[in-house]
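Please go over the structures that come below.
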Structure I
Amino acid sequence: MSWLVLVVKLPSGPTIPSRHRVAVWRELRRIGALALSQGTWAVPDVPGFAAGVTRVVELVDRGEGEIVTLSANGRDDTDSSRLEAMFNAERAEEWGEFLADCGKFDTEIDKEIAKNKLTMAELEEEEHSLERLRRWHRDLKARDLFGADGAVRADRQLEHCTERLAEYTERVFAALHQL
């Protein structure tokens, strides 16, 4: 696997606003870049990351910084495996966060059913929550090139959340229409 290594340097200091550094950091995190050291990041050199790298370059330019983008391969299989393992560890952590939020969604549905809070407003709120989970899942899937731990479980958990919302929707419909 070939990687892109991004070496980023942005101006800093007490009189320079941090918004550019924060914007670059957020974009790097959003695309799933692997932090190698301060200001040095890596992403797999595949088309799915190209648009994000372009956005990072634009943000660095806007912040009057400097960026060097290098193509890299591990010196040997050990280096390549280490980079892949580090990348997978970050994806596994993200899947863990996703699974925790799915658990919160499940708990919220349980709470609303227990309280008999079967309103359209609450249903819309839960629909928004599920849509947020779907977008997050789609984004994670796009950057999880190597099938990190938690990905399969996350697929099943998202399906479970979808089923829970369908069940809750039926309850709200029945309550509103006195069925």
Structure II
Amino acid sequence: MLSWWKNLNRAITTVIQGLWVTLRVWKSTYDPNRKTFTEHFEYPELPAQVAPRYRGFHRFDVTTCIGCDQCAKACPVDCIYIGKERVENGKGFRLTHFTIDYTKCMFCALCIEPCPVDCIFMGGTLDLSSYSRDGALVDYSRLPIDVAWGRATLNPTAVAESKAVLRPVHGGPSEQTG
């Protein structure tokens, strides 16, 4: 009978300790004068600060890509689609499309390591809002060069405008040398 009372006492004190921790954390996070995220960062007018090693939406240099498919092979969720055609008067490939499906991407950065020419990087963009799943399919070969490379922000407007572009913005390094 004594051990039953000890177990009951231990159970009640453990629950009270757990509730005390929860109450203490709730009290520290609840501040009626706390600013909202948009008040603090002035988002979306000004971009929010991200850590230097933040893995956001990709940056891709269309001009240096050789179409080797190493990034697509390394992707564990198969969200990178590369279309290429062989160059007739030389060797190598010309990209017809380089699409990343961000509904599947888990931002693991495994696609960056195997690239032999370092043409794909993780960027600092943290928002690509859209009203449809089609807005999450980004074809980097049809984006303006400044947006794809990361000099300008990757935004839903640029992605929507790139859907109307029929041909890639840049055909690759083989067109420059020929």
Task: Structures I, II, by FRET efficiency 1/(1 + (r/R0)^6) of positions 15 and 95 (r between Cβ atoms, R0 = 41 Å, to 0.05): label with the highest value - done: I
Open item on the list: Given 4.9 as the derived value for distance in nm of label points 7 Å out along Cα→Cβ at positions 39 and 127, which of the supplied structures I, II does it correspond to?
Closed with: I
Task: Given -23000 for helix-only ellipticity at 222 nm (-39500 (n - 2.57) for each DSSP H run of 4 or more, over all residues; to 500), calculated: source structure among I, II - done: I
Task: Winner on mean count of other Cβ atoms within 10 Å over residues 23-30 once structures I, II are ranked, highest first - done: I
Open item on the list: Tell me which structure, out of I, II, gives 10.0 once mean count of other Cβ atoms within 10 Å over residues 7-14 is calculated.
Closed with: II
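For Rg/Rh (Cα atoms, Kirkwood Rh), find whichever of I, II sits highest and give me its label. Let's see the in-between values first.
Working: I: 1.12; II: 1.25.
Largest calculated value belongs to II.
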Open item on the list: Quick check for you: by FRET efficiency 1/(1 + (r/R0)^6) of positions 87 and 167 (r between Cβ atoms, R0 = 25 Å, to 0.05), which of I, II is greatest?
Closed with: II
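A short reminder: the numbers here are calculations on the coordinates, not readings from a lab. In this text the structure is predicted, and so the values were computed from the model without any measurement. Cβ atoms are built from the backbone, for glycine too; each structure is taken alone.
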